[in-house]
Structure I
Amino acid sequence: MRSSPEALIARFDLQPHPEGGWYRELHRSPGQVCRAGDGRQRAGLTVIAFLLTEGQLSRWHQVAGADEVWHHAGGDPLDLWRLPPGGGTAERLLLGPLAEAGDPAAGPLQIVPADWWQAARSRGRWSLVHCCVGPGFAFEDFRLMADLPPTERPSGADPTLL
């Protein structure tokens, strides 16, 4: 897929996302499920197209009670960081069209477990991904690390990704 970021934004009718980048919801399951832990009703699955252009960040954020699966859809590989809910050591995963030989953290699909923190940055001009969230995404389950007081931010988060 050879395109400019501007052409992709227009083609897919992408809108700015609060974490950074551009997105559009592609699917929301009509069926509802009870989310584990609190029993809230959510769509079974949601899918978005998400674009990061050169210099943009998907800032540290967390989705409560839902796993997120990132699928590389086009463009350059990106770095995806994930950090346990209580902090610790952030893992850098490579999301791209082909896994790099010898790098177990590389591949065209990466998973961020429920409640983990995540951040991303394109390694090139642009990276287009599809993010699947199950149970489905709801903005009320989303929070940005930058919105927390500095004393409440988990350890191990690279501050350049805030």
Structure II
Amino acid sequence: MKLNELRDNPGATKARKRVGRGPGSGTGKMGGRGIKGQKSRSGVAIKGFEGGQMPLYQRLPKRGFNKPNRKAYAVVNLGLIQKFIDAKKIDVKAAITEDVLISSGLVRRKLDGIRVLAKGELTAKANIKVTGASKSAVEAVAKAGGSLTITVAAAAE
């Protein structure tokens, strides 16, 4: 195989439809928009329009509330921490901080902090320091002989 013989699989790429390029193209003159009317004009957006009837999205009641300053935590399960300890990606002797979890590749980014949940089992005696944790996760770490401390993340980060 040579560089000039490289090809995409048949049907992998499709030519762009060039609208309004003469009668031979099949989409010339009106460009597939039909004759006259609102939809043949440019700048028309009638997605939720129902002919003057109150649209469905306006007829249904509003529900709920999205908190504008809500915190988003990166979630880690105890079972995953144990898996990384077994694979020697995390050192149990040193304290397991958020930075250690990121550098080991267990968490991609910190977001507003890292929260530990109790899914899975932790057998290693670990000293974990994170922004948040569930009560069951704190109990599970204590049961394994370790400690889970919740730190207050710096506000201006």
Structure III
Amino acid sequence: MPAHYNVLFLCTGNSARSIMAEAILNFKGRPTFTAYSAGSRPSGTVRPEALRELERAHLPTAGLRSKNWDEFAQPGAPQMNFVFTVCDNAAKEVCPVWPGQPMTAHWGIADPAAVTGTLDEIERAYREAFLMLDRRIGLLLSLPLASLGKLAIQKEIDHIGHQH
């Protein structure tokens, strides 16, 4: 395995979950990991609630933007080592499928942007999504990637997606 890994987090709107995952991994995974995020149908805006969660955790938010995954299919785009979908199959969201050779896993997380209710309920949904992403990224960072083969890594990243 290489000494540096590019990771792409995908979801449909690229406004909350994948944005938070990008920020968490870029902060906690440097210099070994560089994270990106994109959506199959990006909303074009980052949810302010997602930015507040990141700021609450003292994570940088500069440069975060909602973008189409086509950016990463262009010539000259970074070559991805890992692609994680973070959309929630249980909610019948259509998760994007990434073509090519990177290792992929589904880390389904309920969409906090779909939550309606009181401000406290909405904030709680964003907090839960953030904490789940943070926990899963922590598990990814604890893997001895340099000493694992591709099949072992694939098994581990799939297993992480089942952590709650």
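To which of I, II, III does the computed value 14.6 (mean count of other Cβ atoms within 10 Å over residues 62-69) belong?
Computing mean count of other Cβ atoms within 10 Å over residues 62-69 on every structure in I, II, III gives 14.6 only for III.
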Structure (I, II, III) behind the derived value 17.2 of mean count of other Cβ atoms within 10 Å over residues 14-21: I
Calculated from one of I, II, III, relative contact order in percent (Cα under 8 Å, 6 or more apart) reads 29, and the structure in question is I
Could you tell me which structure in I, II, III was used to calculate mean count of other Cβ atoms within 10 Å over residues 22-29 as 11.0? II
Can you say which of I, II, III returns -4500 when helix-only ellipticity at 222 nm (-39500 (n - 2.57) for each DSSP H run of 4 or more, over all residues; to 500) is computed? II
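When distance in nm of label points 7 Å out along Cα→Cβ at positions 6 and 78 is compared over structures I, II, III, which one is greatest?
Structure II comes out on top.
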Output the label of whichever structure in I, II, III has the greatest value of FRET efficiency 1/(1 + (r/R0)^6) of positions 38 and 110 (r between Cβ atoms, R0 = 25 Å, to 0.05). III
From I, II, III, which structure was Rg and Dmax of the Cα atoms in Å = 14.9, 47 calculated on? III
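Coordinate-derived values only; no laboratory data. In this text the structure is predicted, and so the values were computed from the model without any measurement. Cβ atoms are built from the backbone, for glycine too; each structure is taken alone.
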